[in-house]
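**Q** Pasting the structures here.
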Structure 1
Amino acid sequence: MNGLSEDEILWPDAELESLNIDYDSVDILITDSLERKITISAKGFIGYKVLGFWDENIIDTGIFSKNHEFQKECLENLKYRMGDKLRESGCVDRTLSDLTTLEIKLIDGCSILIVAGKFVIASEK
């Protein structure tokens, strides 16, 4: 697999193939317009949300950002439940010091939001 940067992903018209969630990672597999199989792994995530999914899997946009409103919502929820001083989680990538949000919008308006400490992007082609 080859590493890609955020800017090398061709989001428009890519197909969302799968979305898998486990304790340490949210993994998204897409196929872009160049037929590359791209895996985006959100390591050490602190929140994810899928709004309005129906039957569409074609991507309109994908944007990485540092100060998304959903990131603030995740942090507020953690502080409400666990207090201002969060203890270690057991996942080295789950850090509050450098969070990034990925927002993927499908062509029907569905939004997929993920906030994580690190995103790893790899392509099979």
Structure 2
Amino acid sequence: MKFESKYFEQYGDNAIVENIPEKHLTEMLVELTSLAIFNINPTIPGDETIKRAISLIIELVRTTYRNYPLLYVKRAFINGSLGVLGGTSVFSVRNINIWLASQREFVDAFYLREERDKRFRELAREEEEWR
């Protein structure tokens, strides 16, 4: 899927949320939120409701899901809004939270792989030193 915000490509899927400047993350979350609303296609809430929801979503991602790689934030919004991750068929901050929480297992596996790969690199370096 191609996104309009240049920041998705700039940071890449493995960028950790807490390392992305707030302005850039906000732009990406606004785009993901718009996509989720489009996918769900309920009666579109008014602008003030959407602005408030976006503010709450930004706070939620910045705090509770700050260690998530961007890939899993994107997957949560896209798959969740398409009905794959549970929740209701209404756009809400509650559903966004359910979708993001559903990615925890994948995020944990991501960090295990990162740690394993780091350890393999260290072992390879140590082996080279012994030669």
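**Q** Here relative contact order in percent (Cα under 8 Å, 6 or more apart) has been calculated and equals 26, so which of 1, 2 was it run on? Before the final figure, lay out each step's value.
**A** Working: 1: 36; 2: 26.
Here the read-out was taken from 2.
**Q** If you rank structures 1, 2 by distance in nm of label points 7 Å out along Cα→Cβ at positions 14 and 94, which sits at the top with the largest value?
**A** Values: 1: 2.6; 2: 3.8.
Structure 2 comes out on top.
**Q** To continue, here is another question. For which of 1, 2 does helix-only ellipticity at 222 nm (-39500 (n - 2.57) for each DSSP H run of 4 or more, over all residues; to 500), calculated from the coordinates, equal -22500? Intermediate values should be presented prior to the final figure.
**A** Working: 1: -3500; 2: -22500.
Only one of 1, 2 returns -22500 for helix-only ellipticity at 222 nm (-39500 (n - 2.57) for each DSSP H run of 4 or more, over all residues; to 500), namely 2.
**Q** For the read-out FRET efficiency 1/(1 + (r/R0)^6) of positions 30 and 86 (r between Cβ atoms, R0 = 25 Å, to 0.05), a value of 0.20 was computed from one structure; give its label from 1, 2.
**A** Numbers: 1: 0.20; 2: 0.60.
Source structure: 1.
**Q** Of the structures labelled 1, 2, which one yields 16, 45, 28, 11, 0 when P(r) over Cα pairs in 10 Å bins from 0, in percent, for residues 38-109 alone is computed from its coordinates? Mind dumping the intermediate values first?
**A** Working: 1: 16, 45, 28, 11, 0; 2: 20, 54, 24, 2.
Structure 1 accounts for this read-out.
**Q** Who wins on volume of the Cα convex hull per residue in Å³ among 1, 2, i.e. which is largest? Can you show the working numbers first?
**A** Working: 1: 107; 2: 117.
Sorting by volume of the Cα convex hull per residue in Å³ in descending order puts 2 first.
FYI, it's all coordinate maths here, none of it is from the lab. Quick caveat: nothing in here was measured; it's all calculated off a predicted structure. Cβ atoms are built from the backbone, for glycine too; each structure is taken alone.
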